[in-house]
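Nothing in this text is a laboratory measurement; each read-out follows from the coordinates by a stated rule. Keep in mind that this is a model prediction, so the values were computed, not measured. Cβ atoms are built from the backbone, for glycine too; each structure is taken alone.
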Structure 1
Amino acid sequence: MKKNIQIAIEITDGLIKAHIKNSQGIRDLINDWNSDTKELGLSIASVHEDVAKCLLVIKKYLEEKPKCRHPKKMRDKCKGQIYCMQCNTDLDEK
């Protein structure tokens, strides 16, 4: 599970960078003399910025450590890996 979370964080990072880059690229293309395309460009750039903000929240959630204490009665083993059924975190065998 830890590897999957790390992969999700990396994918989220890539998406955040792409949306920020797209937003900046659109803002760079906007011409002040053409008000129609300026409004459209600002709207599209704003959407990219909002998506990037949402992805930052998701990334923050993925990086948080679980607050679960992994009680013994909530542990199970699947394919040789012990995990907590309460928070679905892989646990070290001790």
Structure 2
Amino acid sequence: RQQTEILGNAFDDVILYQDACQRGRADGEVIALLREGLANARRTRQIDAITGEFLAIDTALARLQAGDLCLILIDQVEEALAHIAARIAEAS
């Protein structure tokens, strides 16, 4: 929740994602906790919840406009970095 409280005061759009690694929590519980942190967001106006880390990354990258800042908090580090690198290569 603290993480999304910070994000809610810094970013216009926030994409939350749930993946296979739920850390022992019930389906949807992680997203619900993250949404709680955004409840009093001063800046965030758009919040989307997506199932799948790579789909969330692709969604965020597809929304980027010139001058945007995109912060991606990843769970599967090596795989996600490779995925991001591949998307950047495709766009170049």
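Assign the value 28, 37, 21, 11, 3, 0, calculated as P(r) over Cα pairs in 10 Å bins from 0, in percent, for residues 3-50 alone, to the correct structure from 1, 2. Going label by label, the one that fits is 1. When distance in nm of label points 7 Å out along Cα→Cβ at positions 35 and 75 is calculated for each of 1, 2, the greatest value falls to 1. When relative contact order in percent (Cα under 8 Å, 6 or more apart) is worked out for each of 1, 2, structure 2 gives the greatest result. log10 I(q)/I(0) by the Debye sum over Cα atoms at q = 0.18, 0.21 Å⁻¹ was computed and gave -0.84, -0.98; which structure, 1, 2, did it come from? Of the structures listed, the value fits 1. Among candidates 1, 2, the computation of helix-only ellipticity at 222 nm (-39500 (n - 2.57) for each DSSP H run of 4 or more, over all residues; to 500) that gave -13500 used structure 2. Suppose FRET efficiency 1/(1 + (r/R0)^6) of positions 19 and 43 (r between Cβ atoms, R0 = 25 Å, to 0.05) works out to 0.95; of 1, 2, which structure was it derived from? Of the options listed, only 1 reproduces it. Of the structures labelled 1, 2, which one yields 12.7, 35 when Rg and Dmax of the Cα atoms in Å, for residues 27-82 alone is computed from its coordinates? For Rg and Dmax of the Cα atoms in Å, for residues 27-82 alone, the value 12.7, 35 is produced by structure 2. In this comparison of 1, 2, the computed figure 2.7 for distance in nm of label points 7 Å out along Cα→Cβ at positions 11 and 67 is attributed to 1.
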